[in-house]
Structure P
Amino acid sequence: MNAFLMGAAGVVMITVVIGFVRILRGPGDVERVMAAQLLGTGGVAALLLVGIARGRASTFDVALTLAVLAAFASIAFVKGAALAQHDARPRDDDA
């Protein structure tokens, strides 16, 4: 069972590497943020799989911290995009 869990963690890490390439070469900001979200989710999944396979409870704390940070990063991007969209609107007094 441990070999299966470690193999599954390896597959998840491959998707994380593909997501990292997407961050570096992404065509737009939205795609890059979604790839960063994949990094967070994939990292959490890999940490949990490895933690279960090795029987270490300390990886659960790290996985939880990574999940919270990934959620905050997405919230920050959405708030920043909303502010940028609001600032880009033409105003009535500009005409």
Structure Q
Amino acid sequence: MRKKKIPLRKCVACNESKPKKDLVRVVRNKDGIIDVDLTGKTNGRGAYICSNMDCLNKVKKSKKLDRALEAMVPDEIFDKLKDIVEVNKE
């Protein structure tokens, strides 16, 4: 039997490659709307972040997510990401 290939994605904050399902995707669609994509299938430009507070704080401070998405990320998105990270931690 063949082993199923696990897709890897790189975290914007720490540059570590991890399985896609372990990361949280933030996406900017054609209209410029930025949102958190929990399914990983929404159309648009995406960036991935680890599910821990260290990476989230690093991304917010250094504005790496802004550069990856080529748009200004609003604070509401960081609030959503913080809630998701806290839920995943428990």
Structure R
Amino acid sequence: MLKKIARLFVIKTRIEAFVIIYALALGATARGAQYLVEYPGWGGKLLFLATTGAVFLAGAKILDCLRFEREREEANSTVDCAVGRAE
């Protein structure tokens, strides 16, 4: 039962990744807007850029991890096929 629940929190496709990145971006821009109000001037603008920049970094990492996992699964399936033929 716990494995079924845990699978809900695993990003499996690029579409799921983009939805999560979009949600992160919404939160970051909302927080950045608060920074602009709380810290007028360059300080608020820099904090706004930092929050949105963090989303770019997180999004890139999520997409890279998906690609890495897909390549690893393909490599494992290739090895499994080669081993299966040898037996």
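Things worth noting here:
- Identity of the structure behind 19.9, 70 (criterion: Rg and Dmax of the Cα atoms in Å, calculated), options P, Q, R: R
- Which entry (P, Q, R) yields the derived value 1.00 for FRET efficiency 1/(1 + (r/R0)^6) of positions 2 and 50 (r between Cβ atoms, R0 = 35 Å, to 0.05): P
Each value in this text was obtained by applying a stated rule to the coordinates, not by laboratory testing. Computed from a prediction, not measured in an experiment: that's the story for all the values here. Cβ atoms are built from the backbone, for glycine too; each structure is taken alone.
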